[in-house]
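What follows is a set of structures to go through.
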Structure P
Amino acid sequence: MSGPLVSIVVPIYKVEQYLVRCLDSIVNQQYRPIELILVDDGSPDGCGNIIRRYEAQHPFIRSVWQENRGLSAARNAGIAIATGKYLAMIDSDDYVEPDFIGSLVEAAERENADVVICNFFLDFTNGFRIPFPLMTLQTNLSGEEAAQISLNLLRLPVFAWNKLYRTGLFAENDIKFPSIYYEDVATTPRVLMKARTVAVTQKPYYHYCLRRSSVTGSFGIKNITGYLAAVDIIRNFILKENLWIPWQKPYRHFLRAVEAYLVLEVALQKKTIPANSRRHLLHEIHTRIRELRLPPDLCPQESVSSGVSLKGDELLGG
């Protein structure tokens, strides 16, 4: 199979035991030509040796080496040097089906789509896997429709990795991943909004592997501040794009979902957070969500940053 060049960006940090599985699933893609960009984000384990070995074996692999700056910076570094017509992002502890790239490129070319979204498997640590219950039945959306629907996190998840993008969407619109937790939440709706057409397939091609040490597998103060900061970025984006009125209903639904998630996570930390600290943290979350319901220019007294002041070491994972 031959078609337009596809750049695949893989950020890498402390995933030595998963990296070979990930890279094998990419180099064995049925689709060609591909450009695989491996970004070592200062990984202290054996990932560097694995990267060098694969780069020596496969001429389409390029490596980027940087001091540890986080997932967002690693993704941004890879995107900045991507030369393909299309771009995919794969997390280094996950893996993909052999026809992941080929199927998404075929959909992009057929539908003249700037973004293609596929379903994915949830892979559990015991080997059990299930397809995610993607609730969007539409197969062809405008960029604005997809962006608005993505605020409903179950209908069209905002993960960066189950998508194929026209590479130019990022540079043309000066879109970068912010250096926070839940950077996908802050970025994907903005990318979708700039797309002309978004194609969606219900077939799962990506394996999202759950593990406790991942960002979503543990919970700490950075999760809370990151999620609220991501919401704030989306709030400002909606205002800038003159979407505050037409998007009011999905945005409010989005806020309720974020609040429910954060409240539930705090409630589950009974063994790691004292009762008084949990009550204080819940109060801070509710306060910040109320602020985020209003456009920034109507919240002159809103809290600095996320409004969460609890010390990180009082939460699991800091």
Structure Q
Amino acid sequence: MAHRNETFSIEQSLPRERLDTFLREKFPAVSRGTIQRLIEDGHILVNGQAVKPTHAPRAGDVVSIHWPEPTTAEAKPEEIPLNVIFEDADLLVLNKAPGFVVHPAAGNESGTLVNALLHHCRGELSGIGGVARPGIVHRLDKDTSGCLIVAKNDVTHLSLGKQFAGRDVIKIYEAILCGTLVRDHGNIRAEIARHPTHRKRMAAVDGGREAWTSYRVLQRTVAATHVEVQLHTGRTHQIRVHFQHLGFPLVGDGTYGKRQNARLTEITGCVPPRQMLHARSIEFTHPGTNKLVKFEALCPDDFSAVLKKLGLAR
């Protein structure tokens, strides 16, 4: 069973810092919005008293936190098959199928990975992600397949969150790009932020958040390039935005590469069913055993079929 309550003392006064910001840095797995909600709901107390998120931490303050049990008011358990690569008492590693939405949202209230997990784990999920995202430490886009870690308890969730925040998790992807990428390997370092006019999209813009992607070419043809990608930071749509920034958007990515994909279909006759991005492997320190572990997810059939259609078959 997870430790649902914890208490600690603040060692030094931070007059210019807010309590919610301080706790966000201490618990990187937990969003600032979740921390603010926990403070406002009285789950986080200072010296036994309710405070505001703007409270300035003072030396000697005793902070007590109650991590609430995950509730299923918005997400109901559903019997949906999962492709489980690994499972123990602390966590699961899944090979997420393409088209599988990770958590409920407007337009996707059911049939999501969270609905499947609530059924599969029967109450054994961390509550830190809140009502809509129990157990979810990181996420993959709906149309991205591959390795996804799910935490069964809060201790595991917090440990994994710190590893992701500290860039200690090694995430390797495979992607298929439109066009011929000439360089055999490289690093893409372009800051990413919300697109200035298209609010549902991200963009490589100065003044955004630091983002770093490295790649090496596995195969190439005149029309497309098959690459292995390492994600060093975890920004929304990072791989898709970075390769668009290079001028080689992902095959099948209608959001970030509509024009190049239309050209690819014209040349090859290939009509990909989704963006061709697969999270092939993930390596991290298991919070329960403290040992380094690595898991791999086989590429789904649709990815292999597009490789073959483009003359990039393994």
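The numbers here are math on the coordinates, done by the rules we state, and not lab data. These numbers come from a predicted model, not from an experiment. Cβ atoms are built from the backbone, for glycine too; each structure is taken alone.
Consider the structures P, Q: one of them gives 38, 22, 17 for semi-axes √(5λ) of the Cα gyration tensor in Å as calculated from the coordinates. Say which.
Source structure for this number: Q.
From P, Q, which structure was helix-only ellipticity at 222 nm (-39500 (n - 2.57) for each DSSP H run of 4 or more, over all residues; to 500) = -6000 calculated on? Among P, Q, the structure yielding -6000 for helix-only ellipticity at 222 nm (-39500 (n - 2.57) for each DSSP H run of 4 or more, over all residues; to 500) is Q. Please state which of the structures P, Q yields 22.0 when mean count of other Cβ atoms within 10 Å over residues 33-40 is computed from it. Corresponding structure: P.
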